[in-house]
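Read through the structures below before going on.
Read-outs throughout are calculated quantities, based only on the coordinates presented, and are distinct from any laboratory measurement. For clarity, every value in this text was computed on a predicted model and none was experimentally measured. Cβ atoms are built from the backbone, for glycine too; each structure is taken alone.
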Structure 1
Amino acid sequence: MGATGADMEWMGDNRFRKSLLSICIAGVLLLVSAAVWGEANDEERFLSGDRGLRLRGRLKEEVAVGLDTPRRFSKVKTIGWLDAKQEISDSVTLRMSGRGWWDGVYSLTDRYPENVARDQETELSLREAMLSVSHGPLDLRVGLQQVVWGEAVGTFVTDVVNPKDFREFVLPEFTDIRIPLWMIDAAYAVGDNAVIEVVWTPEVRFNKLPESGSEFEFFRPPLPSGAIELGSERMPRWTLRNSQGGVRVSRNVSGWDLSVQYYDGFDGVPVLSRRQTGFLPDGTPVYSLTPGHHRLHMIGGTLGKSIEPVVVRSEFLYTVGKRYGTQDPLDDDGVVRRDTLDYLLSAGGLFFGNLDATLQFSQKILGGSAGEIRQVGVEGRVTSTFSLRLASLFSGEKIQTSAMISVNADRGDYRISPRVEYYPAGSLKVAAGADLFGGPPDTLYGEFSRKDRMYTEIEYRH
């Protein structure tokens, strides 16, 4: 017998009650953990001696509600971090950290397919396992780590070493978006104002993209007409030849912070190559589509200076060998090479004594016609974006308000993310905010125009 409208309404209410119960349980666990951890004295957290084992942790509950009708939970996520630091000597330190989460929305609702639940419901990962050695002008870091080469607002330009996790778009903290790699990072100071940094990794990993049917699934261009066979993704093996690495030189010149960099690695985003394999009996063409990752050579740099009260900054990256998928039926494999320039200009500072504001302009310029390229974030040969970030403190720094606004100048798609944070105690933070999107469905922000959400967070760290 089918369910009646009343039954469906009751089941929806029941699911809502279960979601609220999950939130309450998570909140109780959060407070209990805070109390237990808070009672631990320094002798319990630090082993004997000044170079003892130091443990720190965080526990966080994130709850998001979609604003599209009907209202529904889009995230009920409990996340925990644990960090350990062991000072072996004055110059040698061992660091390790891990992260785990459970997102109850996949158990409490049935709106997401199984492939999404398998990918995003739970995760337990090692986020850092690194030995740091400092000896005179040399700083050496060996192990699982992140290397940060850029400071752009809301996007990545020169930050190219680590692959990224885009399963929640670019909304989380960038330290959570970067995927750590096993690598060697060596920095050598030359004189008083220059540093040469070399990184190398044998590990081959790529960006994590949202599964089909997930909350922040990316727009997918239409496939070519005909029968489609999707091949397995071509994954480069861990070999010396496939290792990745680069060098960065930074220096201060007359108050200007300058850097130049070169990185040789694989494109984190797969590109579909097309090959016609035959015809069906009725004459319909049969195509094989195979995702692959191409080798890239990336040359970039940064420039920054404080000119009171403003800090000006610029980043640029020229990518040699960048490939894009094309829908041109005359193209042999459906892939075109377009060397690409990404750059940004930004200015920011503290105004009116309490307003931290940063205005940023960025462009992506293809080295050739955009033609039949259909990729989110590429609106033509030139794609331009304006971003504004505002932040302000109140009530003796217990309350912080902020907003991130990004607008694509070509097609008018946008993202608006206001946020309020409250610090009732030094170790506790409560936050609330929203992520609002708009624009055509095949644009970077417009593809999420029906995924607007409001959220709350409570975090305890010790």
Structure 2
Amino acid sequence: MPTLQKTAICSNSKYAFGLTKFKNMKTSAEVSLHIPPKMWSEFRDSMLKSRMFNEEVIGFFFCQRHQVFKNKIRYIPKTWVVPSSDCYEHQSMNGLVLKQHFHSYLLENHLQEGLDVIHIHTHAGQDIPDFSCIDDRYESEYARFLTSDFPKKPRLISGVFDEDLQSCQFRIWDRKGKKFESVKLCHSLFHISENREIMDNTDLMFARQQIFGEANQKQLNQLKVALIGCGGIGSIFAELLGRLGVKNWVLIDPDKLETVNLNRMPGATQEMVEQQWHKVHYVKHLIKRIYREGSCVKTIPTSIESELAKPEIATCDLIVVATDNHLSRKTAQELALKYMRPLVCLGTHIDVKPDKTPRMYCRVTVPPLGGGWCLMCGNIINLQLAALESAPSDIHQMAAGAGYLEGVNDPAVFWLNSICASTGVGVIHGMVSGFLNVDSGIDWIYEFPGSDWRKTNTKYFRTDDCYFCS
């Protein structure tokens, strides 16, 4: 591992920000840094605690880069480090220098292949901070160092905050250390565009949700959700999340309403069955009943494996899968990893014990964004069944005849689906607002008639050699 000159991580705030040598890059893409609220809160607290008075401090994020679209790039942190006071050779309100051996240790242990580096340092005072010409000089050198000494040529993103870590500026350097462009900081997992139209004609409708904050409601109103599976769980989920404030949807399901669905799909009627409504159109009807205007609902009456569905999913901020087959869940997980989107998986199961008493379960799972573990690691997807579900019809019939596939749909009841759907909505509300930490993923299981909630220790799901998420 190459070492770095100590002065390469340094800050001095007494110089004015200069543009004589370094220039903004021509804007080629919208670049955003998404730090989940809980992670940011822990990072900020650690930064503030790492000084005794008002010395400058520095912290590091190591982030995964994701190309959202051709002109949109976002960074998701995988880990963060804040040096303690004994890691500095010099630390004052006028600047700082890290010890060289600590910085070498930092890069050796945290700069994994494929990650980029983010430096965040503070300047004294509570005004909106500017990068100094000293910042320019050393960040330029550091950007070139990363390019020349590491085979994957990681990029450097730098951020400067006031001493309270409230106001900030961020920028990303080119690999030659000569130019930079601005980066937007978002304390959210979701990619919400500033240009997305905001409808505020339903403010009174959400008056009793003001306790969660105006920003929370604004983000719910802008959130775009891909819902895969518009049946017994998906329809209740859409109704509940819609009434929480979500107006932008992509609905995917190839099936039509049947009489057997009517016991667990709110607002569905025999007339809809007779008219052969697709389930996606029925769920769109539910959302449009909530919002006479201002909602945007795209219906795709086909399977998630269709090439028509995938580009629409890519435009969404969140993927929710509420299907009863392994192939669709597998595809949803692959797309969540590919497009770096949060994924929420909802499911229920009912069986009968030998003494004829029922056992009922619902499960809500959110894998960590970008990998670590996934639905396959958590045994939520059976890859053998997923393969059989995608097989040609003759092979599918042979498998069913041999007992590998059941010919009868799983039993289902409205109240169990409702527990699953409402818990999923609660999880999403927590993700948006920041009061629920899903950085490491969650896996919650409800069991009845014991009425027990079980929270899986997800560290046992982590699989270093998973074909899908490692």
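If helix-only ellipticity at 222 nm (-39500 (n - 2.57) for each DSSP H run of 4 or more, over all residues; to 500) is calculated from each of 1, 2, which structure is the one that comes out at -3500?
1
Thinking of 1, 2, which structure, once distance in nm of label points 7 Å out along Cα→Cβ at positions 226 and 418 is computed, gives back 5.2? Spell out each step's value before the answer.
On the way: 1: 5.2; 2: 3.1.
Working through the options, I get structure 1.
Suppose semi-axes √(5λ) of the Cα gyration tensor in Å, for residues 82-129 alone works out to 37, 9, 4; of 1, 2, which structure was it derived from?
Working: 1: 37, 9, 4; 2: 23, 16, 7.
That value comes from structure 1.
Match the computed value 79, 69, 49 of Cα extents along the principal axes in Å to one of the structures 1, 2, and report its label.
Details: 1: 79, 69, 49; 2: 74, 51, 42.
Derived from 1, not from the others.
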